[in-house]
Structure I
Amino acid sequence: MNRAKRSAPLTPDRTPLLRALPQVDDLLNSAPFRAPIAEHGRELVAGTVRRQLTALRAEIRSGGLDRRRVGERVARLGEEVAAEAALLTASSIRPVINATGVVLHTNLGRAPLSEPAVRRMGEVARSYTTLEYDLARGRRGSRSIHLDRLLGTLFPRRAAQVVNNNAAAVLLALNTLAEGREVIVSRGELVEIGGSFRIPDIMRKSGAILREVGTTNRTRLADYERAIGPRTALLMKVHPSNYRIVGFTAQVQLREVAALGRRRRVPVLMDQGSGNLLDLARFGVRNEPVVGEALAAGADLVCCSGDKLLGGPQAGLLIGRPGLIRRTRENPLSRALRVDKITYAALESALLEYLRGTAVDRLPVMRMIALSREAIQTRAERLARAVSSRAAAGVDIAVVPGGSLLGGGSAPEEALPTALLGVRSARLSARVIEERLRNRPTPIITRIEGRRVLIDLRTVPEESDGAVEQALLESIGERGGQAPTH
């Protein structure tokens, strides 16, 4: 018995819908596209239109759109293209208010620069400069001379070199002084400095050979001495900036390692890390080494950052014996790791504050560290009163004790006493309040503990207190009104 063959279902013909879509040029010449083109340029808007039309064609072919819906989508094209172009051209690097209390917040760009540094950057950015030009001789000069006089005054009888960050400084030092040879390091100092960059990895890339000595928690001077041999190029000390090992521990002091290095004629490299140039003990930070003290203790070469406790731009500094610095400058890697005129200008501005003795007063990082708990509490109480007097029912604003952190891998155990503004609402969760503050035109970055949003004014410029007050009221709702729903 023959069965009749079933007919395959007819596929609707999508050709008329596809042909009904407008041409790119027709859209670009229509009224809805004039404003986006004026703001973003014809080429960028044209590319956005093509992407939108391609997406529409794909939906039509898949059967997801009928004639009515296609018409609606075409009518909205001008609006959608304008929104996409605005999103595409919006800057993703935006200023934020750091209310976390973490002074050197790596995710938020570490050290904010001083106004003089920002002005100097603008001056050199908008014009030609004497970056590598000797005015006196009328010929090519060296970019390194711009900071030589300042660093030479801050660190007498030492030379210096600037590269693009501290990891680069360590890489350059190891490659120059120890390629193919051994570098002796305590196992307790083989740190990860953030972003999965580890000292052993940097050493491997430099071409140096890692020679570990001691154990994770205990290393003695004899361990270094026994490891020194014909292939030894450097003894290396690394400041464990982002962790501490406590309990049954022993590490050799830099002064002892330096004395051993002199006796055995092996240079000593110190990765100091934070770029701290001042004794911060007067502000309650007692375990952060000072670059000058490391040199005085006998380190032949010190590597550190420019955008951490030094308070300048992202940079790496190598400071030490002139002969060693001369060798790092002659390394071809120096050209790959060098910084531009804007970085030189900002770093020069920061170093001048140290030279003048005004760093604590004029560098934002130092000002934040120097702020007393009492000064922060006065501001927090004033802000709490202002918000509480206008906040909607069910909102609790309290000033609670807490601790600020240096961050940036500096002094992990050192919390600076502070006063925190704690915000709680009976109607809104802490997460909702945090999200609203974070999604403002000028985002305010806070932290949550328990059911409270915490705001630490140590890292908020005093002139921004009014902006924080207004943002809080708009996020939690004012008396007689409602909190926003989005």
Structure II
Amino acid sequence: MSTDLASLQQRHGPRYRWLLMLSVMVGTIASIMSSTVVNVAIPDLSHHFSLTQERAQWVSSGFMVAMTVSMLTTPWLLARYGYRRTVVGTMLLLMAGGLVGGFAAHFPLVLAARVAEALAAGVAQPIPAIIMLRAFQQHEQGRASGLFGMGVVLAPALGPSIGGVLVDAFGWRSIFFMVVPLCLLAIGLAYRYVPTSAPGGQQADRRVPLDWRGLLAGSAGVLCLLNGLVELRGGHAGVALATLLAAGALLAGTVAWLRRAPARGVEPLLNLDLFRHRTYALGSIVAFIYGTALFGSTYLLPVYMQLALELPAAHAGTVLLPSGLVLAIVIGIAGRLNDRVPTYLMVSAGLALLAASFALMPTIGPGGLALLTAWTILGRVGLGLILPSLNIGAMRGLPRERIPQAASAINFQRMLGGAAGVSLCAVVLEWRIAAHGDSLARPGTSAERLAAFNESFLLMAAVCALAMVVAWRMRAAPASVAADE
């Protein structure tokens, strides 16, 4: 039975593009679940392995860095192996990471399993945006993005709740096993609906080379950036400065190589001509700043609820559930609005609400669950306006052949900001707690600890406000992108 794009379209008819979207959506849900649910278990994981806050934070930040780097390889993998092999391969790696992490007896093995999960998640996450921009006409893209977003946001909405219950009932190991059934389902759907062809309906070509120079230099730069931020927490200012300078040099060297690669006959890992498109360039900046706030707060909120408000892990997850359900509803509505309302208005409004939700966190005191739920819902309404709009709006008008790289690059920018945001949040939190004369190692909460968390939330509000200023400038009129996938 033929499994190329044309054969599958003929077999399943007009509904095929939705079936294809469903298939990759399940894999994306699995990858997002693996990236967010572990935050609920960080305190339990820290206690089991007797970890300092700095080492425990690597469970989140290490994941972010590996996922960020691997995103840039998605276009190459799709061109070399096609959609199906890429999707199945990432799901197998994600499932292996979950199983190894769940059975691990030592923390380095847990960290290695998280890196394996992150590599798979990074490859998987740009694929839906590539399909949306190539398989759907422009007037359908908002609806497709909204429906896809409704499904995907249920992962972080339900994940912490389920994860919190599992951690309380069975311990931290159970959260690693959560992704296994989703991975198996994604593999089954991939063999049924995902074509073996590459983007554009072309046959996968094993001769497509990888720009390994750009990948190695970029990876080293991202690792140095994260290490430098982590080193700031240890009080070694000289080492931190040297590492951050090395990160800057490596990332600058990466950009220089990407500029020279085409002249040397090498297809670069990322074509910098993408950033000549004003809307895309501004969207990438917004994605970076927004990622800093979003993923920083994803790390901060569960820790805040457990170590500042003294909520059990199960309760911490339950508090996030209503906001996740609201997000699923809002994102569906926003997807339809995205076809009629300019991108810069949608994104700016969403960032304003997200900034407000962070700025209002200091009004919460011990026992203030109602306010916590309300401000979290407010932030998720903002996210619901941003998520269907930013990627699709930024990439409209780009040449069709550049869509895979553009989708990978804007996700890379968001995740790079996220990797920095997780580290930045941890650094600022530890700094402010020390400044207030407290420590997370001490049992029980205190007014000083609450003040330190509140100051960290205000930093996130300021980051969102900065992103909003940039988003307001995304006013270029987008051109249509014809469907060909």
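Computed from the coordinates by the stated procedures, all read-outs in this text should not be read as laboratory data. All figures in this text were calculated on a predicted structure; none of them were measured in a lab. Cβ atoms are built from the backbone, for glycine too; each structure is taken alone.
The greatest value of Kirkwood radius over Cα pairs in Å, for residues 332-395 alone among structures I, II is that of I.
Source structure of the calculated read-out (distance in nm of label points 7 Å out along Cα→Cβ at positions 76 and 228, 7.5) within I, II: I. Determine which structure produced the value -12000 for helix-only ellipticity at 222 nm (-39500 (n - 2.57) for each DSSP H run of 4 or more, over all residues; to 500), calculated from the coordinates; the candidates are I, II. Corresponding structure: I.
Among candidates I, II, the computation of Kirkwood radius over Cα pairs in Å, for residues 20-267 alone that gave 19.4 used structure II.
Computing Rg and Dmax of the Cα atoms in Å, for residues 212-259 alone gives 11.3, 37 for which of I, II? Derived from the structure labelled II. Looking at structures I, II, which one was log10 I(q)/I(0) by the Debye sum over Cα atoms at q = 0.09, 0.11 Å⁻¹ calculated from, given that it came out as -0.57, -0.87? Only one of I, II returns -0.57, -0.87 for log10 I(q)/I(0) by the Debye sum over Cα atoms at q = 0.09, 0.11 Å⁻¹, namely II.
With mean count of other Cβ atoms within 10 Å over residues 116-123 computed over the structures I, II, the top value is the one for II, the highest of the group. Supply the structure label, taken from I, II, corresponding to FRET efficiency 1/(1 + (r/R0)^6) of positions 404 and 468 (r between Cβ atoms, R0 = 25 Å, to 0.05) with the calculated value 0.30. Considering all the candidates, the number was obtained from II. One of I, II was used to calculate relative contact order in percent (Cα under 8 Å, 6 or more apart), giving 17; which? Going through each structure in turn, the value belongs to I.
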